[in-house]
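*Asks:* Take a look at the structures below.
Nothing in this text is a laboratory measurement; each read-out follows from the coordinates by a stated rule. Keep in mind it's a predicted model, so treat the numbers as computed, not measured. Cβ atoms are built from the backbone, for glycine too; each structure is taken alone.
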Structure P
Amino acid sequence: MTPTHSVPSLVPEVVDVIRKAARVPARVPITPESRLVEDLAIDSLDFVGLILQLQDHFDVVIEDEAVSNLCRVADLAAYLAERKDSADS
């Protein structure tokens, strides 16, 4: 099975959701390697809101066990790509 949702194609969409949900100012660059807490200063409350927004936006469930491993923008995009591909199959 070939994945239909690639990580690079999801990154801009993930960045958009992060910027809105966590209210990250436009002057702060967000790259795939940006760390959510350390680089983007997302606190625990904003992180919960971000996870909820991502679930709604991408129509996936982000498992509680996976949350601790979602530290960078690329981690989120990879997880979402995997979940969307498994939901589509």
Structure Q
Amino acid sequence: MKIRVSVKPRSLLSKVVSFEGNMLYVNVKAIPHKGKSNLELIKTLSTFFKIPKSKISILKGSKSKIKELDLDDEQKVIVGLKKLL
């Protein structure tokens, strides 16, 4: 399942904040240096959606705050997004 994500680096906590429109908003604690915030994003989404990190990949925007990700387990993603609504 493809999903658009807006990432806010250098936050106090790494957490999924909200889902509005078709954009998922995520705060990550890591700094955007050498892919650290991308790794933290994948770790945070893996914990939130309860799917393995290997099932999450960044399709577009690896150096941008707005990213397009592919998450392989569609049912768990839908259940996680319903929690935010």
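*Asks:* Can you rank P, Q by distance in nm of label points 7 Å out along Cα→Cβ at positions 10 and 42 and just name the one with the largest value?
*Replies:* Values: P: 1.3; Q: 2.4.
If we compare distance in nm of label points 7 Å out along Cα→Cβ at positions 10 and 42 over P, Q, the biggest value is for Q.
*Asks:* Kindly point out which one of P, Q the value -17500 was derived from, the read-out being helix-only ellipticity at 222 nm (-39500 (n - 2.57) for each DSSP H run of 4 or more, over all residues; to 500).
*Replies:* P
*Asks:* If mean count of other Cβ atoms within 10 Å over residues 18-25 is calculated from each of P, Q, which structure is the one that comes out at 15.9?
*Replies:* Answer for the origin of the read-out: P.
*Asks:* With percent of Cα pairs over 19 Å apart computed per structure, which member of P, Q shows the largest figure?
*Replies:* P
*Asks:* When relative contact order in percent (Cα under 8 Å, 6 or more apart) is compared over structures P, Q, which one is greatest?
*Replies:* Result for relative contact order in percent (Cα under 8 Å, 6 or more apart) over P, Q: largest is P.
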